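Down below are the structures I want you to see.
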Structure I
Amino acid sequence: MDALLTADSIGKSFGGRKVLSSAFLWARPGAVTGLVGRNGAGKSTLLKIAAGVLAPDHGVVRFRGESHVRPRYHRLAAQGLFFLPAERSLLSPSFTVREHLEAAERAAGTPTLEGAVEAMQLAPLLDARPHTLSGGERKRAELALALARAPVCLLADEPFRGIAPVDVERVMQAFRGLAARGCALVVTGHELTFLFQVAHEVIWTTAGTTRVMGTCQEARADWHFRRDFLGATRGEVHHEGKEP
């Protein structure tokens with residue numbers, strides 16, 4: 001299936017340190033792409049560039065058939081892209097969860113609030129303000145914002161980091177539901193146990209570029225991936241049936 005979003009030949013340096021030299025990424029309708037890599041490999045940088053949050057040094061982002069040499073998030077968001085960042089919250093301390101979701105519903109122009117609340121099990125938290133929520137509750141509320149906006153493409157950076165198992169399951173269910181409705185998703189993370197339960201394909205960020213690893217099963221079986229990313233020993237590398 002053709003990709004809804006692609007980031008092609010992306011390069012980015014910070015203070016003279018080259019993080020990405022020629023990386024690519026795609027998001028396909030109805031599928032979850034897992035973007036993995038070691039800390040500092042550039043996966044979050046690549047995701048931010050694909051979302052139009054960060055400008056690339058070179059390369060192009062294509063979304064819904066339109067090319068963007070200097071992508072801007074507000075333009076991509078107006079066409080149905082939603083970015084869920086890892087390092088900052090989307091929730092303002094001035095508003096309750098309900099008020100956030102009502103604003104997202106108005107922006108979507110369709111009655112989406114009830115479905116978002118049910119999907120993320122937020123009914124008991126609707127009148128709470130963000131500072132009273134746990135990390136997992138905040139993540140669920142932020143993901144509910146995405147659901148209320150009814151995106152055609154969702155880019156989620158480290159959504160499983162630091163949240164309880166019960167919240168992980170709800171987040172995974174939300175990703176599966178979005179994919180089932182035709183949304184194109186890219187999800188990053190180090191929690192491969194969770195990520196590989198929702199991803200349809202895997203892209204590995206390494207050495208400034210990216211490699212398409214295929215399905216999660218194919219990624220696990222690739223000895224370069226097992227050795228260089230999973231840290232498998234020589235004996236484990238040759239034991240194809242061993243789980244990481």
Structure II
Amino acid sequence: MTARRWVRAVDRLMPAPMHRRLGAAVIGESYRPPVGKVGFGSLRRLTPISSKFGYDRGLPVDRFYIERFLAGRRSDIRGRVLEIGDDGYTRRFGSELVTRRDVMHLHAGHAGTTIVADLAVADDVASKSFDCVILTQTLHLVYDVRAALRNVYRILRADGVVLATFPGISHKSGDEWAAHWCWAFTSLSATRLFHEAFPPGAVTVETHGNVLAATAFLHGIAAEELSSEELEVRDSRYEVVITVRASKRPLGPDPESP
């Protein structure tokens with residue numbers, strides 16, 4: 001009798017906790033408990049473990065992916081940099097290559113804000129002003145996403161870059177931005193939207209997450225409560241975070257050069 005058949009045979013005789021441990025030991029993650037034998041443990045609840053995305057437990061799962069993305073794009077964070085909300089990521093992931101930090105906020109009165117504007121109607125922001133725009137977890141809050149991306153393109157300099165992230169699988173926030181939460185994106189919708197605003201070959205879209213990371217994030221379980229190996233597995237069916245690097249100039253030779 002194969003190991004799989006043997007485990008299935010004892011399923012009917014053993015209590016759920018015991019057969020789950022046995023199945024995992026014999027077969028590993030490929031083992032699927034039969035109907036009625038799934039143990040939800042601490043997850044069998046109608047309220048999340050944390051309603052604050054896991055900030056009260058550690059680093060939220062989505063921020064693990066966002067920070068890893070920005071860390072891998074440090075060389076893009078240079079010159080005059082615009083960040084939305086605050087300049088925390090500019091300070092953390094920028095270097096001596098950053099010559100000026102600007103912060104755009106929808107409302108006046110926030111510390112560090114240098115530009116008060118709605119990104120979708122930011123007509124007063126001068127064109128070709130920035131070398132880099134850090135646009136993390138923002139576009140889902142903007143109703144006119146197309147207008148926002150057109151403005152991002154407009155305010156970037158000729159070789160400027162935007163580093164954008166937005167939620168895929170997520171619960172809505174319960175803070176002041178809940179009333180602005182308009183959209184849920186997929187890698188396909190992100191790709192099509194950025195291709196409308198930026199030239200072909202200038203957009204790189206990636207997804208991050210898997211079923212375990214998505215489950216943990218929805219419950220507000222912190223990234224530190226999972227292993228790096230668990231977080232780093234990518235399953236395109238479970239898009240927890242979508243990241244985009246887009247530039248005004250296509251990758252490779254400049255098509256306008258002689």
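Only the coordinates and a few stated rules stand behind these numbers; no lab work does. All of these numbers come straight from a predicted model, not from anything done at the bench. Cβ atoms are built from the backbone, for glycine too; each structure is taken alone.
For helix-only ellipticity at 222 nm (-39500 (n - 2.57) for each DSSP H run of 4 or more, over all residues; to 500), the calculated result is -8000, so let me know which of I, II that is.
II
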Structure responsible for 25, with relative contact order in percent (Cα under 8 Å, 6 or more apart) calculated and labels I, II on offer: I
If distance in nm of label points 7 Å out along Cα→Cβ at positions 201 and 217 is computed and equals 1.7, the structure in I, II: I
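Using the calculated result 4.6 for mean projected area of the Cα convex hull in nm², for residues 81-144 alone, pick out the matching structure from I, II.
This value belongs to structure II.
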Which of I, II yields 20.5 [Kirkwood radius over Cα pairs in Å, calculated]: II
